[in-house]
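Participant: Please find the structures below.
What follows draws every value from the coordinates through simple rules; no lab data is involved. Because the structure is a prediction, the values reported are computed rather than measured.
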Structure P
């Protein structure tokens, strides 16, 4: 059952640099051959913020959410850009549980949906990106 009391739960922050080499590597990994990503002042590829999952959180983590990860599937991802993200920036993202709800599964069982929202600010304190991630905990048919 989706725990609605988790809505608003702060899952901590993560801070990471937008490094030239990492932007270039990321662009190469997603087969983006636009030469702009090789530049010293390159913009970060649109999904670059997903690399944040490789840094530990500070002050909180997913252990605050009681989910059976063996039953989890990815339900969606979206990025809302509020400003540019470029090589040389340092991003700090704060993640919170934005929503929790349920739906009945087509094969039986109740599915729990959790929406996680991370707001990224640059080194000047300006919000530049909001990332939303939905995970679905599949229910077991009765």
Structure Q
């Protein structure tokens, strides 16, 4: 596919809820600006290095079996963070990875944000099926 790197902002969603409740000033929201997040369509989730999980103050809630290149692993899962890429945002659970890895943006966040990979130009573009606009697909009759 070629390497696709994007700038991402990741925020502690619980802090954002506290701002809405009026118990935390907006400037105290824990957030990280990541200039070099790796887009990996072979990965499923939003994956953050352990040091960033700690910096954001995310709370663990379970472990999950995962498959890595080296075989099966047990991954710590953390409560939701808000991910923003190129002005689009979504809420996403976070998987913890070792510190030697970059932030990894997997397929679920890409779908939630309605980005697709432009392989030729090595960047993200709005989903052409939706005219480049962010659309949520709902496959039920409402």
Structure R
């Protein structure tokens, strides 16, 4: 695939991220979804925000599959995206339980594969997770 074709796919992914409902879902996921347990994610799944959770997760799983299958080079993807690292940082701690509870061992397999193939991928995820914890703490302190 040519670099121009890859760039076209990257731009298409960006367009999808800008769609109104997807933007709301991404904002909610980034700012309000902070699961500390599998039970937290289950409560969210059963709430009015469950669709947002599924939308964000399936979007990044799809984007990761495009990279993993060679439609977009990892180099270009990594140069133009970073949000998937934050998404994985939120779900990684509960992923094993999600997979076993729902009997879906393939759940987020594409995203996990992309993270693992990214240079220092797991370290980046850990750093982002710690940054998120610090931001949550700052927000809570500001509210007090």
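Participant: One of P, Q, R was used to calculate Cα extents along the principal axes in Å, giving 56, 31, 23; which?
Facilitator: Working through the options, I get structure P.
Participant: One of P, Q, R was used to compute helix-only ellipticity at 222 nm (-39500 (n - 2.57) for each DSSP H run of 4 or more, over all residues; to 500), and the result was -4500. Which label is that?
Facilitator: Traced to structure Q.
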